[in-house]
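These are the structures, in structure tokens.
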Structure P
Amino acid sequence: MAGLFALVFAVGGWRAGLSRLSDNSFFWHLRTGRWILDHGIPHADIYSFSAPGHRWVAQSWLAELLYGLLDKALGPFGVRLLTAFTGGAVAAVTYFLVHRLSRDRLAAVGLTLAAIGASFTLWAARPLFLGILAFLALLWIVEVPESWLGRRAIWTIPVLLWLWANTHGTFSLGFVYLGLHLLGRWLDGAPFWTGRERVLTGASVIAVVVAALNPYGPGLLLFPVQLVSRGDILKRVTEWRSPDFRTIQGLMFAGWLAVFVACFALGRRRPTRRDVVVTVPFLLLAFWAQRNIALSPLVGVAAAARCVGRDEYRPPADSPLNRLVAVALVGLGLVWTAQAAGQPDFDTSTYPVTALHWVADHGLLGQRLMTTDAWAGYVILRWWPQQKVFVDDRYDMYPKPLLEDFIRFDDADRRWREILDRWRIDVVVWRADSTIVRLMEAGPGWNEVYRDKKAVVLTRAKPAPAPAPASAAEPPATPKQSAAPAGLDAAVDGFVGGAPVPFSVVARPLPDGPVTARAADRRVLSASLYKLFVARELLGRISAGRLDRAAPAVPAADGRSRTVGDCIRDMIVVSDNPCGAWGLGQVGGGGLDAALARDGFPGTSLASPQQTTAADVARFFEQARAGTLLGPGGEAATAELYGWLRAQQVNDRLPRGLPPGTPLAHKTGDRLHWAHDAGVLTAPGGEVLLVVLSGPWPAPCCDADHPGPAEATAFGAIAELARRVWAAVS
């Protein structure tokens, strides 16, 4: 009869686990599993434009890998089958555990219903569910010492906790449970240095060491601590709040509490000190954060089972009818499975599906889009990498200032405009009934372009510039940018014809003016311009999650440590040579040449000595300015790189030929015989691309770190060309 009851629970758990996939966290877990199969375990953020390359401990990587494998083999339905198996196993194992401890199949049914009823409210296709199953396995090892797993605790606990630690952060509660158990047993007169407790102590120590052997090292073990330390952020998340006893979940938990207290107060046996020491902290954890309701009843049900336990098992009550019922239950499970196979695997009814299709149909994908943290999970599943997110529910990963800005915006804080401007948000997809939407609609600067019952799409207003006044006697003036090329050609030709050394020049009014090019395909030694292509590759790897921005790089001259992100910035802003050499080694030097050629830079080589052409450098700056340098999904990293070019601190060439304060995004390069500068300047008639590669100059030119008369001549010539170009376009 006990086996039949276990089967009932197993089939019920299987049915619950067959539910369609709808959890927003699961969406990015599944996407990460696919990424791991193709690229390996990520160590830096790949999903956001707000924190690209930020260090990320994907602590559920093992569960994500399992999701990815099942998805690849069977499609999303494979994940539903895994979740169904997990649900059936959790329900059946809970019943077997309670029956083993209480020796009463009927009491086991009641206790299992009460405990599973509370825990069930947090069942979903996500790593937490696998963590529940792992917790049950640990309970079995500890609570049933005579079992096969219990007799081999010295190795079953380390193996279990390694798997668990790489699956979900609840592994930390496994260690808490072991510690409380050993403390309680000590109070009962069984110290941790003797008998079975000594074995459990040794197994726990081994488990800590073994669990640290993972792709992230000790950082993965510290993940739960770092997450919990963000209490001010987590209090905004429903499952991290205390239970609300007016909800179904709260009522089910209250029902479990009543059963638990009744067992402790009225059971045949009084609870031991150990049972009190173990169960009370887990009850408090459930009151602190409702997500702990998933585990707390499972700890309590074992203690409650001992309190109501019988001295002997009830007599067996097997009959042929039981077998018929068992066959019917299995058949019912198969029918449910077949029905589930005919359903869509994803339930996206709570997500802005139509609104985001509207965004895609109107060419807005790929812009800096802000949506809710929950909806971001759907964006990652459906639209990434074409569309990256501002924030999703990886609250452990995002920098706190970013999360605080997100919370302020969601709260309709008076600084909401400042937040959108600071993060350069272009599109907002938000809940239609929210206060922030009403504020955005009421004020200037944002236009509602789509609305349904669920979501609103708002885009940043782009007012046209005021037309210049024209007199009645004169037609409107032709824009200077259109008239510039003739003067630009003459300015470049006049300079190049009289220059003392060969010059390669590309000049062009942006975004689409005619190109003035002289010797643009001449390959020259690139000097520090090679750092542009190194930075492009490194930022691409960070954006793709293959390089950790926070990882250590080469130290500064003063001994100060620098991260990868610091070094990329320094090689651009101050043309730092140690960082440049380090980056060159990271990208493989000439090994990157074929990829550069495929990407449209055929004249550039990173093999020693590095070479490039004015045409390649011009193409680099045009793509950087347009935000397309790193392709779809790389807009944020491209914008960051372009910001560093605008912050350039080596300003002894092009800027000297321009009026003071002229906006300029540029990069210089110099080495023996060569002097270069290239960038985008802002003239009264618009932006102008200007690339100047010059040489060979007579030695000792050229060295910006030790300028002399030779550098004054070479750098002055570049400045003179900048002056003539400015005059031509202004």
Structure Q
Amino acid sequence: MDQPPDIYDRHAVKLMQMGYHPVPIAPLGFEIDKCPVRWDPHSKQFFKFKNWNTLPPVMDPQPGANIGALMGGAIVGLDYDHDDAALIICEAFPDSPVNKVGERGWTSFYRVEAAIPCEDFYNAEGELVLQILGTGKQTVLPPSIHPKTKQPYRWTNGHSLYDTPVEQLPLLPADYRERILKLGFQTKRPSKPKPDKRPNNSDQAEPDGPYAELNQVAIRNLAKWVPQLNIYKLRRQRGQIPSYEGVARWRQSTTGRPLEERALNLKISGVGIKDFGDGRGYSPLDLVIAARATSLSEAFCWLEEKLLPPKEDIEIDLNKIMEAQDAPKTAPEDDLGADDGQPKEKSAKERIEELLKSIGPVWKYGDPLPASAPMLVPNFVPDLAVFGYLYGATGALKTFFTDDLAVAIAARGKFAGQQVTEQRFVAVVELEKSSSQLRIYGAAKVRDVPAGEVLPIEHSSSCPHPILAKGELNSKWLKWARDFAEYVRLAAAGWGLRPGLIIVDTQNKVAGFRDEDSSAENSVVCKAWTLFAEMAGCAVLVVDHLGKNASRDQRGSSVKQTDAFYRLNAGEKPKDVYATRHLIITKMREGRDGLAINFKAADIEVEYSQKTLDGKIETVKAKTLAIEWGSELVPVDAVSSDPGERDLTELEEASLAKLIDMINVEGVELPPECQAPAGLQGVNVDRWSMRLSRSRTFERGQSDREFKKLMLRLRSKRRIEVLDDWVWIPLAAA
């Protein structure tokens, strides 16, 4: 059986919702079976997961991984490794509704009130019969694929850890250890040799005898043949492993009782077969001979027919054999590798094809470049289950952008001049209480959406639980995210559409940061958004703010910049809300970034229906703003606007003022290669950078990078000119 690609990704969330800790487990073919692993998306391979039992649950995709659960805390697993001993031990504990099986035995799950240690128990022969999976252990769960049988693990009692909260598991008795020891099992492996297990010294049960293979297969597959012996009063005993008891009617009662009153002294299990009435042991063949009153040869044939697959008939084509004998030889008889029975060595091409199946496709120089990420809104929104950020200062019209984007996707119109590729369902989670429903109507009117037409947009303003609880993923938020994602999928299906985009406005209303500059907390939040997108099956766009210093980019840790699939920058709050500004694509993984488009806000009057406090519906007219876009996308350093509309940030104004002071004090006439008007003065670029650094305009460690960004912005606004080592103020800006 092939390894399914989504076992962990589909079931990890379910485990967490029930109160358990999922663990990604090695897929088929990994160097160590049942080993906790972690997927590296860059190398596209798994590696051994260190400290897996002390870290939070893995939330990022683990394609191809099996799934396990961390034991300890409130849950423990009783892993039965010996069928006969399992039947004895399980009677000492309450039944558990949650059991799973793999290759042999089974594992039962219980709730505990205090952490218990891991421990192994052995029988008198030194065989491992039971493992207590306690603190720090993990156990592989269905539907993972077993590395030996290549078949899925399975649940056996109709329940699973995916639908049974931890508080509904039965409580493991506090004296569980004493109960096991009273049954004669030990915590240390005995060193005594194993006794001869031949029942009654039967020749048919001789381990190395001619009937050994058939007897061994029979004792492991009781259900295939025992019920067909028609043993008197035969009944299957309780438990998951088949075992039986009945009456040996082929002998007389040792106490003189009639047949119908005799006790069920004949015991048949995976350990052996014994009649406790007279003490006789049986091999499977012995039992068939006795029960069917038949000979050894007939018993052998009967049992073989029940257990072993029929042997295929072998067809012999004598003509082909003769033709092969008469055919001339194609190589000398002593040529190595021709008829020595050894497998042919694979060619390099064949081996490369095998390796590519393991490591994934590779790109070769000279091949066409791989296709870019599919886009729902070209250049702006990927058609993938990923998350991104729209960030900008307070008052930078971020909500107007998202509302305009929602209408563009729902109406299959254009956004920022880019044609939406397919009409999709859009969900808006607006937590700022800023009446974005009115702005959605404004965006629809700008796009000439006919009055009365209904668009596939749904809006929610209820605030979910915070993503973080004490710095870790909050299970309550996770449940909300799962429910909301399911709602989006169903609502989209009701329109006959696919989910297109979920907008969350804003992050600071739902993140639950204790320290927004913490890389660890931001990492959890970003992974939560990724998981949310994957559960919904569409892109997620999260609205966020700029930092206090606009040059620092997005607010908080740089993890936001690295983990987001795409990022859009709405910039600073304008002094004039109607001024022309630009929206910048600062990041688009597997696509183009560094692009920008001009836009400005315009007044618009809309008419809409609104509920009154007394439950009536009235028609209301109101004014709002709508976004008007420029003509085309251009590289960010080529964005221009009218001179009177070039607003500067506080940082840009302060830096420009410092440059003017320096030119007035120490400026020198520019050299001819600058092609500046005669007499125009400038200063050395490095000296300007040094002055800004000394004045702590930039944070330590960011000076060079942020200074280059500053110059790029000032040049795009035509406030400075730069050539080689010189910088100056052009006359048009003076």
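Quick note: the coordinates plus some simple rules give every number you see, no bench work behind them. A quick note: this is a predicted structure, and the numbers were derived from the prediction, not measured. Cβ atoms are built from the backbone, for glycine too; each structure is taken alone.
Suppose you compute FRET efficiency 1/(1 + (r/R0)^6) of positions 25 and 537 (r between Cβ atoms, R0 = 35 Å, to 0.05) for every structure in P, Q: which one lands on 0.60? It traces back to P.
Matching task: 8 is the computed value of relative contact order in percent (Cα under 8 Å, 6 or more apart). Pick the structure from P, Q. Source structure for this number: Q.
Calculating FRET efficiency 1/(1 + (r/R0)^6) of positions 33 and 233 (r between Cβ atoms, R0 = 41 Å, to 0.05) for structures P, Q picks out P as the one with the greatest value. Starting from the value 54.6: which structure in P, Q was mean projected area of the Cα convex hull in nm² calculated from? Among P, Q, the structure yielding 54.6 for mean projected area of the Cα convex hull in nm² is Q.
If mean count of other Cβ atoms within 10 Å over residues 65-72 is computed to be 25.6, which of P, Q is the source? Among P, Q, the structure yielding 25.6 for mean count of other Cβ atoms within 10 Å over residues 65-72 is Q. Can you spot which of P, Q the value -17000 was calculated from, given it is helix-only ellipticity at 222 nm (-39500 (n - 2.57) for each DSSP H run of 4 or more, over all residues; to 500)? The read-out was computed on structure P.
With FRET efficiency 1/(1 + (r/R0)^6) of positions 169 and 369 (r between Cβ atoms, R0 = 41 Å, to 0.05) computed over the structures P, Q, the top value is the one for P, the highest of the group.
Comparison across structures P, Q (criterion: distance in nm of label points 7 Å out along Cα→Cβ at positions 241 and 577) gives the highest value for Q.
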